[in-house]
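We did not get these values from a lab; they are worked out from the coordinates using the rules stated. Every value quoted in this text rests on a predicted model; they were computed, and no experiment measured them. Cβ atoms are built from the backbone, for glycine too; each structure is taken alone.
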Structure I
């Protein structure tokens with residue numbers, strides 16, 4: 001313990017020696033597209049976190065999973081490294097209860113939320129990440145049970161008739177890590193395109209944890225007289241050894257391959273009082289799981305999902321406030337040797353209006369969404385937000401909303417030697433409330449939120465005895481309460497932040513001896529970050545501490561130093577022995593060295 005404290009104090013003491021431009025951005029006037037309603041950040045009365053370009057660039061993280069682990073209230077339970085496989089949780093909710101979007105397009109997977117992060121993009125393609133904590137179902141529909149995360153890709157910029165091809169990243173590290181990225185821009189008067197290829201691979205930090213991740217990405221903007229039409233396409237494939245990832249820790253020879261494809265078309269139509277955002281996209285997922293890598297005949301699963309979605313959302317501005325509205329229609333199908341073949345059509349409609357009173361100091365935003373599922377009938381998600389500006393720097397806010405989550409096909413139909421699904425599952429539902437305040441200046445940001453979620457019919461995999469099968473059941477009610485605070489201080493050229501969250505879950509109504517997911521949330525979560533700038537040298541330090549509901553606690557220290565294009569990243573500097581899920585041990589101290597070039 002003394003060793004850890006002395007290192008942390010030494011690193012933080014460097015605050016006194018730093019100089020240069022600040023790393024953090026002022027985001028008050030950024031329009032938060034993750035709400036689907038055109039409101040600037042300063043007028044949103046929800047717990048919203050924006051990770052901007054400069055924060056992404058200064059971070060030690062090499063992938064979105066590692067980056068999100070630096071946000072208080074978010075729990076990424078990784079299996080292995082390199083962003084290979086991980087589950088996304090917000091405020092103690094399940095991995096099936098969080099919605100991921102890319103440029104506003106929903107990346108939900110009808111098979112299982114385990115695949116939510118399969119579509120994540122390389123960090124250098126991302127303009128910002130918008131995180132909305134708390135229920136977002138009335139805007140996005142089901143799956144936004146405990147929150148939503150929207151990844152906004154970079155706009156294609158460049159001079160007319162510009163065409164180039166260049167290396168974005170080359171890096172090498174522990175466990176024979178090799179990362180390589182290649183980018184290209186083609187710009188003309190009518191068309192602007194950004195093309196990217198990235199590959200990340202490693203021999204693994206222990207037996208059968210090797211991986212290969214490849215991503216292909218194209219974003220093209222067609223210039224028109226009214227508004228650009230954006231075409232985005234992405235294909236990600238992952239092949240990795242899954243030692244102990246699923247089943248039991250003794251299943252050391254597991255192997256998995258996943259594919260995630262996206263093809264989307266979108267634009268923005270504007271007039272003086274109206275903004276309309278149409279989207280049309282196709283998303284495909286494929287997952288192949290092999291129990292014994294060298295002998296697929298013992299046990300093998302192959303799942304393929306396809307989703308086609310058409311969306312239209314918008315905002316109407318008038319003297320009475322801003323009306324947000326939207327409709328989306330999607331159809332999804334799955335073909336699986338384990339789950340069977342199934343189809344589902346979903347229709348979601350929402351409307352939300354923002355009223356402003358007392359010289360725009362008081363804001364009230366009621367809204368409702370109604371969803372139809374072809375195999376589960378209708379459901380509604382009403383909610384209301386309140387906000388009050390005490391002055392230009394301090395605002396209070398509160399919200400209450402109903403939220404919903406339908407069972408995945410894995411919940412309903414999955415069966416193997418350790419797990420069995422349940423076709424009689426009911427959808428999950430909850431009522432969530434939140435109270436908070438935010439204090440913002442050019443140098444100081446501080447926010448506090450108290451939240452509560454009263455859930456019914458929560459789906460979990462449980463068993464009475466250790467040797468029983470995990471079975472999907474509706475476990476009854478679960479009440480979750482918590483609070484969190486986030487502080488950011490910009491000084492001179494640098495920034496320091498810290499955050500803390502505490503979550504308490506009431507016991508399930510029924511007597512459950514073993515729970516696979518819901519009872520292993522992070523109860524105490526602490527994160528501190530320090531960004532330092534010594535002219536051309538940038539130094540980022542992150543300290544994370546977590547205590548889970550099963551009593552296990554761990555602390556991890558990471559750091560990155562960069563000089564111009566060169567960087568050195570060190571993870572788990574204190575060589576902590578820990579796991580984040582399923583008793584999969586995370587790697588010890590490891591280092592990555594490389595060159596990172598700007599594509600701007």
Structure II
């Protein structure tokens with residue numbers, strides 16, 4: 001081997017990726033050209049940015065262009081640009097590894113969805129490797145924009161390794177990719193096929209794309225054009241080009257602002273939530289342009305993270321072209337633009353919520369989980385809170401949505417709290433004994449299905465003058481003042497004076513059985529049907545919040561609570577009778593343990609189910625024996 005040549009092995013994740021791309025994907029093969037053109041455009045943006053900073057740039061007079069040449073006889077396709085180029089170090093770094101978070105999840109997703117890689121490849125920045133779907137060999141010739149850097153050649157057949165050599169031949173700045181096509185990919189050396197792919201996927205690239213000598217793309221910064229002159233089809237075409245999404249956008253937000261600062265913004269809200277968001281949280285942001293020059297791809301400071309589902313571009317007239325990406329956050333004009341854009345998006349959503357509730361419900365279903373992260377946006381808190389939606393006991397089913405404003409509009413007289421309950425589903429929440437008094441009094445309760453929901457309401461603390469309150473920390477005195485709207489499922493005669501005394505003694509017995517596992521065992525004023533439940537003191541955090549804190553490895557005080565017993569429950573009435581005959585009957589102990597364990601289970605706090613199961617099995621064994629005696 002020539003001394004200037006070095007051989008390298010691809011990283012393991014690239015070999016895995018190449019194996020999927022080369023051996024499994026056929027239906028989306030044309031996207032390789034879209035990816036190479038996109039990379040060329042990025043390279044041109046980068047060198048243009050260096051020029052605006054007055055950096056030393058080699059071959060400064062070269063026009064910023066993308067050229068695509070083809071040779072049908074040789075089965076050869078070449079994609080070249082006059083962009084930033086690469087050094088030997090850049091080649092190893094950029095073409096040898098995938099420097100992306102969530103690579104393993106991406107590969108897993110790609111292997112599961114082999115038939116549709118169109119979206120996935122573009123979103124994860126691994127597009128270069130898609131060239132091996134059509135190439136039996138790829139040769140890259142490149143020269144860095146930095147004066148004095150030596151030109152390099154990169155070569156690979158996609159078989160697990162690549163080689164790099166330095167070149168003595170005089171190359172101009174930029175990169176040229178020679179694609180030696182496979183026999184079954186000859187179509188990608190045909191002029192008509194190439195032209196149709198470029199127009200389909202790369203029509204909005206802001207640099208000239210030449211196919212041979214013919215310029216193909218229509219350069220159009222549509223965000224700077226009047227809204228009245230742009231058709232929906234044009235918007236959709238640009239959205240698909242920008243996001244690689246195959247669906248149309250859910251909403252289009254096009255704003256042109258002249259004062260106090262001048263900028264144009266074209267933003268889109270997708271129909272579907274980004275399934276990769278939670279494992280690739282850094283992959284969001286709006287493209288920032290200054291006078292049509294791309295300054296930063298996916299700028300994360302133009303919109304807060306809870307609006308990260310918004311895709312689009314922002315173009316400023318007032319920012320300096322040579323502004324450093326590092327100092328953007330300190331720029332007053334930039335911060336005003338960012339604030340204005342956030343306001344525009346929230347105002348747009350507010351308008352949808354008020355005037356098109358069905359459309360807003362569709363938005364909430366897809367993007368509500370991410371939107372809820374805005375509970376820390378103190379500047380826009382009022383707007384944020386008006387846009388929150390939850391399921392509620394006032395809704396007919398789990399699909400219904402309630403705003404905080406609607407909840408407040410249905411408050412009982414003198415009610416100053418917004419009550420909520422946490423659970424995995426509507427049916428799970430409605431089975432919670434803590435809700436019985438709320439049903440009895442006709443008090444609406446918000447149903448929180450997602451773990452983040454309780455974090456949101458706990459952080460907000462109040463909506464207007466109304467405090468958020470978990471049902472298991474509710475002040476019973478306030479609820480008891482309200483009139484009943486519903487009677488208990490079974491009417492029970494009031495306990496006699498003698499039975500009340502025995503009931504009081506039974507509670508003391510239960511407290512003795514449970515020991516320091518509970519603070520106390522008391523008569524319940526909140527239960528109407530269930531025999532027992534565990535409650536927190538008024539100043540305690542809810543049991544569901546304690547679980548969240550434990551999951552986050554936070555120190556949480558031992559979970560000691562009050563066990564409330566319902567004297568009108570049929571089971572408790574039977575226990576009173578057993579207690580009257582023998583206060584030390586073993587059944588009382590088993591029943592108490594069972595009630596405590598069942599209450600923990602319903603509360604979501606049962607850490608060890610073995611004891612509960614053991615008690616259930618014993619009770620079943622005893623009751624089956626009693627049943628047999630009756631039958632005989």
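Couple of notes before you dig in:
- Read-out helix-only ellipticity at 222 nm (-39500 (n - 2.57) for each DSSP H run of 4 or more, over all residues; to 500), computed value -1000, structure in I, II: I
- Highest-scoring entry among I, II, by distance in nm of label points 7 Å out along Cα→Cβ at positions 158 and 430, is II.
- Comparison of I, II - label where mean projected area of the Cα convex hull in nm² is highest: II
- Identity of the structure behind 13.4 (criterion: mean count of other Cβ atoms within 10 Å over residues 254-261, calculated), options I, II: II
- At a computed -0.84 (log10 I(q)/I(0) by the Debye sum over Cα atoms at q = 0.12 Å⁻¹, for residues 94-285 alone), which of I, II: II
- Among candidates I, II, the computation of distance in nm of label points 7 Å out along Cα→Cβ at positions 246 and 350 that gave 3.1 used structure I.
- Parent structure of the calculated result 13, given that relative contact order in percent (Cα under 8 Å, 6 or more apart) is the read-out and I, II the choices: I
- Here the criterion is distance in nm of label points 7 Å out along Cα→Cβ at positions 78 and 582, and among I, II the highest value is seen for II.
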